[in-house]
Structures are given as structure tokens and as C-alpha cells.
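The structures come next, written out as C-alpha cells.
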Structure I
Amino acid sequence: MLINQKENPSYLDLFRSFFWMGLTAFGGLAMFAQVRKNVVDKKKWLDSNTFDSGLALCQVIPGAIIMQLVAYIGLKLKGIRGAVVCFIGFGLPAFLIMFILSVLYKHTKNISGVELVLTGLRVIIVAIVANAAYIFGKKNFRNVNDWIISAVAAGLFLTRLHPALVLLIAGLSGLLLSRKELSLSEKSVKSRTFWFFLMVLFLTGISILILFIFDRGYFILATIMLRIDLFSFGGGLASMPIMYHELVDLYGWFDAHTFMDGAILGQVTPGSIIIAATFFGYMHFGIFGSLLATIYVFTPSFLILMGTIPFFDKLRTYPQFNKVINGILCSFVGLLVIVTYRFTICIHWNLFNILLALVAFVLLVSKVDIIWIVLGGIIVSILIQWL
């Protein structure tokens, strides 16, 4: 049984619980452990098998994994309304914090002390992205073909080919080269969830059409954010290569330093790093832009989950489907390597920065929570400023 009948949560219970979890969701992978502790161990709203199945689903579809996971939990507990309540409740704190940080950044980024702190954090973000490449590689590489797919993706991304095309090539490569044969049992289709998915998809299309008619700038921002989340296989960090390509390479709205600052703020904000979209929307389009970017960057995560749940288990019974997914996941190792390289060449390297990056990387590999590494980088940067 999924729900503990003694503690059957109300919608208000769900919102309050997930708002608090969203407010304290620091530490990358530690977020999943925190949600599991609250939902499975403490409140006993879900059993461990149901939670683990949801986590597996969210790991193989594009989008912000943690946001999809909380929506999955809400769907299991209270249906479609529960999914919406959990999704909004968890994401709202991150949006509010990121919006405040964006406003502060815009008015203080030229102050020398703040710039020095950001310089130290830029070094740490290099270590964070490099560690992400290491984690994804360790998790997904099983044979030489996986390395080949990753290397090809890295080379294509280095040529500034659109990430969507890189993913397409990687998926086809996975179909041809991957040897994984994992399959799951088939389950029944949930038609109500699928009809809800179609309705939200239709409303999203209408909203995009309205933006196209009345304001092309907002239209471009919205479609960029949709693409970023739509092709973000592997979680929030996997969105960074696509976000960088769109905002820096393709449209030139930001330089590399500003982009890194946004990524840093996204990392120190609770929840998924993809909340950096709020920062970029505010910096280029103001308050409405931050709201618009936030809504559209998370819309695909929600839509994909709702549209996938009815068919996921059936698709996973096909080895060909798993091979495509494996190819896409392997490709992101190459993409993250290229982003690490591009971030690296934007930094003025000295002995202090080299040591800071190495220490941060070692701590990350040792599974120290990211929040402590980021806070440590801030403290060290401040101390260096005083010396």
C-alpha cells in the first residue's frame, strides 16, 4: 500500500512539507536522500519500492530530476492535483531565493569584494562540473563503445553544433553500439494522466503562440527555456551545456563570466541548478522575464513526467529503447567535459585558484555535500580579500 492511511496527507500537508524540503534541498544528490527520508522513513507516505521506481523513471527522462521526483510522489499520493501541489511547493522557495540573489547581483556585481568572492566561486564551479562529468562517466560507462559515444559527442559539441542534434546522433549511436539489455515489466496505461498531459501541452502551445504574436523577445526566451529542459538528460547539471550554448554561443545575451555567475547562484540555491534560468531571465528581461523563464524551464519536466508515466514501463521492455537512452546519457559526459574546458579558459589561473579547484574536486569526489564546499569557497575568498 502506497499511503499510510493513518497519515493520509491533505493538499496543505503536501504543500507545507515540500515547501520546507525545497527550502532546505542543498547538496546535489543529497536532495534525493532528504526527500526519501521525509516521504518514506519519517512520514511513511510511500513505500521504498514505489519511491525507488519513481527515482529510476526520473533518471532516464529529460528534465530536472528532483522536480520530477516530487511530482511523481504527489501523483502517487493525491493524483494529478497532488503532483501539481508538490511540484509548485518544492520549486517555489528556489525561485524566491534565486530572484532575490539576482536582484542583489545586478546591483552589486561591480563591487570589488563581491567580484572577488565570485572569482573564487567560479573556480569551484569548474570543479563541480568536472566532478559531474566524473560521476556520470563512472555511472554510465560500461565498455569502450560508451567512451566512443562520449568522445564523439564532445567533439560535436566543441564545434558548437546544436545540442539537440548532438543528442540525436548520440541516441542513434547508442542504438547501434550500446550493449545494455535492461528491461522492466509492463504496467497498465493511466489514461487520466495522459489526458491531463495533452491538456497542459495544448495550453503550453497556446501560450507560446500568444508570446510569438505579441512579443518576440519573450517568445525567444520561452522557447529557449523549453529546449533547455526538454533536452536535459541526466539532471540539472546536464542542462548547463545546453543553457550555455543557447544563451552565450547562440544568442550572445551573456558572456562566459556572467553565465558562470548564474550557474554559481543556481548551485548555492536550494533545489535544481536549473533554477539559474530565473537569474538569466531577470538579467535580460527584468521581473517578468524571471517569472517567464522559471515557468517555461520547468514546464517540460512536468509535461514529460505526466506523458511518460503511462508508457514508461512498456517502453523499458524494449532493449532498443534502453540503448537509445544509454547513448544519450553517455553523450552528456562529453558535453560536461567541454563545458569544464570552456569554464576553465575563462579563469585567470594562479597558485591559489589551482589549489582551490583541486581541493574542491577532491572533496566532491569524497562525497562532501556541495553546499559546504561552496560556503567554504566563499569564506576562503573573503579571507584572501582581507589578507
Structure II
Amino acid sequence: MNVIFTCGGTAGHINPAISVANLLRERKPETNILFVGAEGEMETRLVPREGYRLETLKISSYSRKLSPKGIWHNLVTLKNLTAARSKADRIIRDFRPDVIVGTGGYASYPLLRQGARRGVPTAVHEANAMPGLTTRMVADSASCIMVCFEESKAYYKHPERVQVVGMPVRQEFLYTTRAQARERLGLKDEPLVVSAWGSQGAREMNKRIADFIALEVRDGCPWHHVHATGSYGWRWMPDLLAEKGVDLKAHPELDMREYIHNMPDLLAAADLVLTRAGASSLNEIEAAGTPCVIIPSPNVTDNHQEKNARVLERSGAAVVLLEPTLTGQALYETAKALMADAPRRAEMRRNLQRMAVVDSAERIYHTILELAGK
């Protein structure tokens, strides 16, 4: 069996594909697997590291601006897309896939489109509650559409081709216990709050967290707090806290770092997490069952992060706050109220675990086998 995984741009698109590819390699070691992504993007580092062959396409995004610069950008994008389709045809002809699986990003469109035109079974995985541009463009021709949320079916013309499979996450998020995580982190009974806004961070939310931390210090640091500033925030946030009178060295309960590399342990150990609403992050939170306050990024296409967050909110699994009207004090008071309400956090944890699809990679694996059989 020959399988192409096509994805790119962000870890949220790439890691699910790698998870399923790993399962396929374990269960069907004779399978030939090829990844197709975009030139110069994250997949050029992540995919080869896992031992998979990678082909790349020259891909650029679409601009929604009607300015001369935006129009020129889209003309270049159309030129790149034409070349990408031609290369996709060559890849399909040479590799002869039995199935093509797309897990998101502009790089997945040419392979999914050309594969469907050539009669190759195709499947697209949509991580967000609402379909993104690439998914909308291939939804009518795809053999199968895989989604994370039951209510996402309403967005598609052919719900009979939509399967709820969840989002593959690392096993550590599913099976790390609170006791194991706290032992590894050196924590005992002290409450733990975790906050992070992504790998690069978010300037406005880091400013609010600076106010949040100043209020923690005012109240005697009522909990242990791990905050990841991101690469950009790490440059200036320590100085901002100093301006607010916060001496991090005098408060070991405040653990500010650039990145969080042990997120499975921190989510398992945490009493509350403050974060964005990227699909990958939310599925990790569901898997870990960590009560959460979600502040969706307002700077994303189609406001998809708020739509993701509202799915959890409607299930009683999260509190959602909106960045444009949010202050550091309001965020602190919300966290303080939740930290004082153990029954509510326990209910949120149960609702999150009820939403989690723990066998997501397994479901996608069986979909691939079914499509290959056809």
C-alpha cells in the first residue's frame, strides 16, 4: 500500500499526520509512506526527523486585501499554484498512491485536488470547528472528510461523507496521571496555573499576564504559576515585570520561561490553564482534562479560534474570554474564582474528558485502510 500525507505550515497540521503515519508504519510496515509539504516550512524539519521521505511544493497564501500589493501577492500565488499542480501530478504518477490524506495547510490542496481528479481516494482532516479555506476547496471532491467535533458536520454539504475522528495527540497527554506529573515537576499539594499564548507568544496577552502576575504578587502568590512568554515576549517581558515592581527571583512560585517543553506533564498537573484556542492545543487540553480559560486569538482567518472555543464553552468544558475587552485584572479575577471553585473545575474536567476522542489516530488509520480497499 502506498499512502501520501500532505500537510504543512504549523505543527497543528503536521503532528497529526505524523501520529497516523507512525501507527501505519507500526501496524503495516510494508506500507510506503510519502509526505508532501511546502518549501521552507516547519515540515522540512519535523518530517525528516521522523524518518519519512518528504517532497515539497512552492506554496504561498492568499491575501484578502485588494491593495496593489495584495493583488500582486495573489498573482504570484496563482503562478505558484499552477506549478504546484504540475508537480503534484508528477508525484502522483511516480508514487502511485492508494490513498492521499491531507491534514491542513495550503500545501495539501494541490495533492488532494489532483488526486481526486485522477480517481485516487482522498481524505481531508479538518482540525477546526469550522472548515478552513483548503477544506472548503476540496470538500466536494474528497472521498472522506474527517472532523474533530460532532457539530462541525453542519458546515458540509455531504454530511454522509463526514466522520468525527477527533485530533491525534501524543499518548502522554492521554495517559500521564496527575500524581506522575507532579512527582516529575517536584510539586506536592500546591495549586498550579499554567499560561501560554503560542510558540512566539502574543504581545497584548503577555501584557495582560504581566498585570496578572503583579496581582498574584500583591495577594502573596496564591498558587504556583508557569508562564511561557514565547520567543518574542522573552525579549521584553522581564523588563515589563520589573517596571511593575515584580522581582521574579524573590518569588519562586512564579516560573516564567520562554517555552514549555514538557506540556503533557504541566497539563496533567495543572488545576487551570490559560491559553489560546488553536485546534491542536484544545485537543491536548481535552485529552488531559485540564480546566481552562480560553482567550481566542482575534488575528486569525474567519475568527476560527473563537468558534473552536465556543464548542468547549457550550459543553461546559471551558470559560471563554475575548481579548479586545479583556484586562489583566479581569483575567486574574476569573482565574481566582475558578481556583476557589473545586466542584466547578471537577465538572469542567469531566466534560473535557467526555469530549476527548482518545482513539483518534486509530480511527484515521482505519479510514485509510477502508479507502485503500476501495
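FYI, it's all coordinate maths here, none of it is from the lab. None of the values given here were measured: they were computed from a predicted structure. Cβ atoms are built from the backbone, for glycine too; each structure is taken alone.
Comparing relative contact order in percent (Cα under 8 Å, 6 or more apart) across structures I, II, the highest value is found for I. Of the structures labelled I, II, one was used to calculate helix-only ellipticity at 222 nm (-39500 (n - 2.57) for each DSSP H run of 4 or more, over all residues; to 500), giving -15000. Name it. Source structure: II. Computing FRET efficiency 1/(1 + (r/R0)^6) of positions 195 and 339 (r between Cβ atoms, R0 = 25 Å, to 0.05) gives 0.05 for which of I, II? Attributed to the structure labelled I.
Matching task: 2.2 is the computed value of distance in nm of label points 7 Å out along Cα→Cβ at positions 59 and 259. Pick the structure from I, II. Corresponding structure: II.
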